[in-house]
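Structures follow.
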Structure I
Amino acid sequence: MYRSIFYGSLTTILIIALTALYILKKTLSKDVLGMLLLLEKRYLFLALLSMFFYHTFDNIRLFILSRAMGLRYSFMYGYIVSFINTFGATVTPAHVGGEVLSVYTLMRKGGKLHKVMSVVTMKTLTGASFFILALPLTAYALFKNPSQAKDLLELIIVVLAITGTIYLFVRVFLKRSPSNGKLTTKIKNTLKRYAVTMKIFLRDKKSYILGAVVSSVLLYISFLSVGVFLVKAFHVKVDMVSVFFNQLFLVYAIFVSPTPGGSGVGELGALSAFSPFLEPFLLGIFALLWRFFSQYLSALIGGVLLSALLLIDTKKLKYGS
């Protein structure tokens, strides 16, 4: 796990750095640097507050699902889980690391693997509810602005092509480790218990699932609000509802991107998504600021928290306490 996190972090930093250099070279000017000092502070605060609500609803969602399976931990620990989840999603392809680290953080509180897996699975499934509910609104927004859809689709295709090439290269040169019979048997038994637990979850825990769905919708509303408040921070008079809905396809693009945390896609996609509301010379610095507020700040906090937990757990293993 340590090696995967290390290489994932390096890859993410490299993609972010190259994307930032491209954007800054294309859009940076002296006027932009002056604008940063004049940003309206109350809207910057509201953008940060929106991210706090994002983590709060993420916390509530997992808290509800964990209680359904009898997993107990403090609500404050749930914030740690949420930030660490963001870090994992940011440094791994297609956000898969977020789910893996959710399993780790819940098992630290005594959760059985098959129960924790069912909780994390339901977290992912209920999270998808927002994308299903928002699909008609996204289609309508893109119908009104087809150029944005074209730009983002082209960006996703390019990223998919590059990622596919890298994946094939790794598959050819990566040596597989020999399988372990005992490990395979253990995995099969865990998967059987997981399947039974999922059936119980879906059959008997519908009220908990509904609560998680509501939390997921509020979570993404909070996420989209970050962009709305940041646009307002640039002293731009815009319809806040229009800014909100114009981001929908960008959110889809980020979450289907195979790059770690949607890095590259988020920054470049933001240039298109927010172009109707900002002057061209402001778009570049805005895109970077938006990604920092909506993703990378939380990932940095999550990385620090994960390091602290790993250090604590390593000491416990070392001293047997």
Structure II
Amino acid sequence: MGSNRSATPRPAGGRVLLAAVAAGTLALAACSGPGATDAGGGGGQQPGGSGELRVAVISHGTPGDAFWNVVKNGAETAGKELGVQVDYNAAGDPSAQAKLIDNAVAQKVGGLVVSMANPDALRDSIRKAADSGIPVITINSGEKRSAEFGAITHVGQSEEVAGERAGENLKQSGRTKLLCIIHEAGNVALNERCDGARRSFGDVQNLQVDISNPTDVQARIKGALQSDSSIDAVLTLNPQVAANAVSAVRESGSQAKVATFDLNSDVVSFIKSGQLEFALDQQQYLQGYLPVTFLKLFRDNANTVGGGKPVLTGPQIVDKSNVDKVGSFAERGTR
């Protein structure tokens, strides 16, 4: 899933009409294609600027993570199509991520795309970028703090809405008690997902685990199921943890149904075999592709997208009815 692809799937949800965006981008490319590279790397940040646009994409995922590889693929594909230089970096530690943002500001990039799993740790760095005239688009996490920090828009999935959708689906399937697995302490988005599920489902119990220790993750889920036989549904917030949950359910002898957020090849296989009910796909390829497109439009035509509201990329429910088609896109690294 780490290779770049030129094909760009359209989202099934969200508030963006990609056809309109694509048409506008093509029109701009025809009349104002990329010029010579700006030696300073930051000459194109303001509307009407000239030269090659350079965009720094800085995520909170660890380098090589399957989920973030898809985001990277989307950003780099948009860069190739639009003549934008895209520099992708990632750091799981918030302080390290803040340093990457500071470095991008010092290099005078023309645009910044950043995910905010820990908004407070990044606030000063993002504000510095916005105050220096670098347009910022936040992605994936931190939707509620995006405008506060000076970003021109946020692209991602409303975590609370997605959680509500997950809870609704599980409730409709007759489940009555849900175990929601939080795999990363301090990540506000994960708590928002469980909170959303609680609003629509009702009886939800959170379980904190550490994704860096898969053996312990599986053991803790298994222990929770064995200690409370009334738990008949498990919601994981990460594909890796979904695999641990499927194994834990099998080993515990529980009849609990498992659902998850996000896709990978294992999740696709589990849905096909009936071991997973469904996955909520936030279509993270778009979280890479769209911000680069939006920053190009902002630089070349002073366009902003969203009208002050986040641009939603999901959630889309992936289940047995559509997993074959979506799974083929996941294999090529675009879902």
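All of the numbers you see were taken from the coordinates with simple rules; none came from a lab. Values in this document were obtained by computation on a predicted structure and should not be read as measured data. Cβ atoms are built from the backbone, for glycine too; each structure is taken alone.
Out of I, II, choose the structure whose coordinates give semi-axes √(5λ) of the Cα gyration tensor in Å, for residues 143-206 alone equal to 39, 28, 4 when calculated.
Working through the options, I get structure I.
As an exercise: helix-only ellipticity at 222 nm (-39500 (n - 2.57) for each DSSP H run of 4 or more, over all residues; to 500), calculated from one structure in I, II, equals -14000. Which structure is it?
Considering all the candidates, the number was obtained from II.
One of I, II was used to compute relative contact order in percent (Cα under 8 Å, 6 or more apart), and the answer was 22. Which one was it?
Numbers: I: 36; II: 22.
Label of the originating structure: II.
Upon calculation of distance in nm of label points 7 Å out along Cα→Cβ at positions 103 and 215 from the atomic coordinates, which of the structures I, II produces 3.4?
Only structure II yields this read-out.
Comparing mean projected area of the Cα convex hull in nm² across I, II, which structure shows the greatest value?
When mean projected area of the Cα convex hull in nm² is calculated for I, II, structure I comes out on top.
For volume of the Cα convex hull per residue in Å³, for residues 223-262 alone, find whichever of I, II sits highest and give me its label.
Looking at the calculated values, the largest one is I.
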